[in-house]
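Down below are the structures I want you to see.
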Structure 1
Amino acid sequence: MSALSDPLVLFFVLGLAAGVFRTDLRIPEAIYEILAVYLLLAIGLKGGRQLAIQGSGEIGGQVLAALVLGIVIPLIAFAILRSAGRMGVDDAAAIAAHYGSVSAVTYAVVLAYLDRAGQAYDASVAILLVVMEVPAIAVGIALSRMGGTERVAWGDMLREVFLNKSIYLLLGGLAIGWAAGPERLAAFDPLFVDLFKGMLAFFLLELGILVSHRLGDLRRVGAFLGAFGIVMPLISATLAVVAARLAGMSVGGATVLATLSASASYIAAPAAMRIAVPKANPTLYLTAALGVTFPFNVVFGIPLYAALARWWYA
């Protein structure tokens, strides 16, 4: 219940209700794009600042844990979708890639959740966010090509992935934050720190509206995919908490890694799948990621993952 009273969750619910009741509320597309750029850059800057303060340390094990999760999670998702969901190879591979990749907005929400709770987390989490974007996409493409004859335009696909605005801005912000350090960045705190939650609230308001437009698709994609969009994050989060403990991460770091693993990409992965797996049905992977998993994580998932991390570390 405390999660439902979080202002960020309430802004998302407000947008969701606006779409369900068919109001004319909508944030202009240009402003939505500005908010997306702002959030991605602010997340990167925050991670870079933390790295400058704490140093990179021994993060090799944490990066390895993120890479392993980015490979294992889509394999598990693919197996479930093929066996229990009886989906075709292309659709199962594309959905699996989305669930192995991550959502930067869900990451921003979990950081705001931990900051509000006064819970510290590892400085490496911003790096793990970037690390987990790519492996799952590669695994999804490989799965779709098993026994197939189609060739992948690897150049276009890699360019779409690595020069996608989400990864580019995250890496750029991380580099700027690390190079400038906390003292030089202090002058930008009124913009990138003080206003962060307000900007995130506007972004979640618009996402709530977008999610409401996907609710009708749930009837077409079936009950199985709706259940998958809730159960798969729980499986991924559990694996991530175990991996975080083995990698020596803190409770807060485990919560972030669990949330990243439980999230589903709806920016980088769809762009890559459109190029690499064109036969996959976008309604399936977009509805599952944005219509089911994202709202579940924002409203219920993050508190569950935090409780799971505390229990595992107790």
Structure 2
Amino acid sequence: MKLSVALCTYNGAAFLSEQLESIAAQTRLPDELIVCDDCSTDDTRRIVEAFIVRAPFPVQLHVNERNLGSTKNFEQAIQLCTGEIIALSDQDDVWRTDKLRRIAEVFASAPGVGLVISDAELVNEELRTLDRRLWQETMTASERRLLAEGQAFVVLLNRNVVTGATMAFRSRYKDLFLPLPDDLFLIHDGWIALVIASVSPIALLDEPLIKYRQHSRQQLGLRGKDTPPPPDTPARRREYYGGEGEKLRRVRERLEAFGGTTSDEEKRLLRTRIKQMREKEQHFAVRGDLPESRLARVSVVWRELRTHRYRRHSKGLLSAAKDLLR
């Protein structure tokens, strides 16, 4: 089973060497490392070029002619990978030496699994532990329970809880999630995870397989991954639910156009997911366009309650009450 690593860089000289050395120290080496540099102006390219000379596996460096941004840069790196399994890598973390071996073991033992995510240890710039794990910050206890029970699609349909630096997936789903959209309230890891979860199980490795570095220069870290909650003004509420509905529509249309299903079970699951997304789109359209009059909202909210869409796609009676009283 050929395993590729897709690493994206941009002015990452401060920490890149440590990440590259941690990849080279893996007990299960990658079969290739694809590095896409997004027009760095520091020593990033020189560091990668020096690493290529001594790396114990093939390394390809692609330097963009223009700055693509992180989403499109990851899209390019993923497209260039030739392995059956693709692991994503940030430029500023450090991998545990058995990360790729543990990921490969999961895929080998579970042929139906399409994506694997692991936990991570949170560290500061000097790699000192912050005594916290990534999943403690990004997932609630109920979300972790649902993920462990095989309900990843339900969780990801509500919000992204997946971090790209801990992610690996089967390359046969590339045609399903590429190209990556860069105009949604959802960055590349959230899009990839949601799309793959639509047709395949996701496996969790409850182990901190990377040191996830937190520092002032990183693009996201633990910040900025989630869509903000809907505000109470009508205009902003329409904007929020419109954006969430657009995200769902785009994923649904991608699934509807997908011709790569290989089994009756996958086709059945795909039909179910499309139906769920269409229903949630409709629910968000209703919530985003509620009448201004509280009295006029009663019949609308009651209809959504009767269809159980508040329970399936929002927070049940709590969401209904907010819609009635706001």
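Listed values, structure above:
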item	result
Comparison of 1, 2 by mean count of other Cβ atoms within 10 Å over residues 16-23 - largest value held by	2
Origin of the value -14500, where helix-only ellipticity at 222 nm (-39500 (n - 2.57) for each DSSP H run of 4 or more, over all residues; to 500) was derived from one of 1, 2	2
Among 1, 2, structure where volume of the Cα convex hull per residue in Å³ as derived comes to 140	2
Of the structures 1, 2, the one that 0.05 was derived from, the read-out being FRET efficiency 1/(1 + (r/R0)^6) of positions 128 and 248 (r between Cβ atoms, R0 = 25 Å, to 0.05)	2
Which of 1, 2 yields 2.5 [distance in nm of label points 7 Å out along Cα→Cβ at positions 88 and 296, calculated]	1
For P(r) over Cα pairs in 10 Å bins from 0, in percent, for residues 32-199 alone computed as 10, 33, 32, 18, 7, 1, the structure of 1, 2 it came from	1
Per relative contact order in percent (Cα under 8 Å, 6 or more apart), the highest-valued of structures 1, 2	1
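Only the coordinates and a few stated rules stand behind these numbers; no lab work does. Everything numeric here is computed off the predicted structure, so don't read it as measured data. Cβ atoms are built from the backbone, for glycine too; each structure is taken alone.
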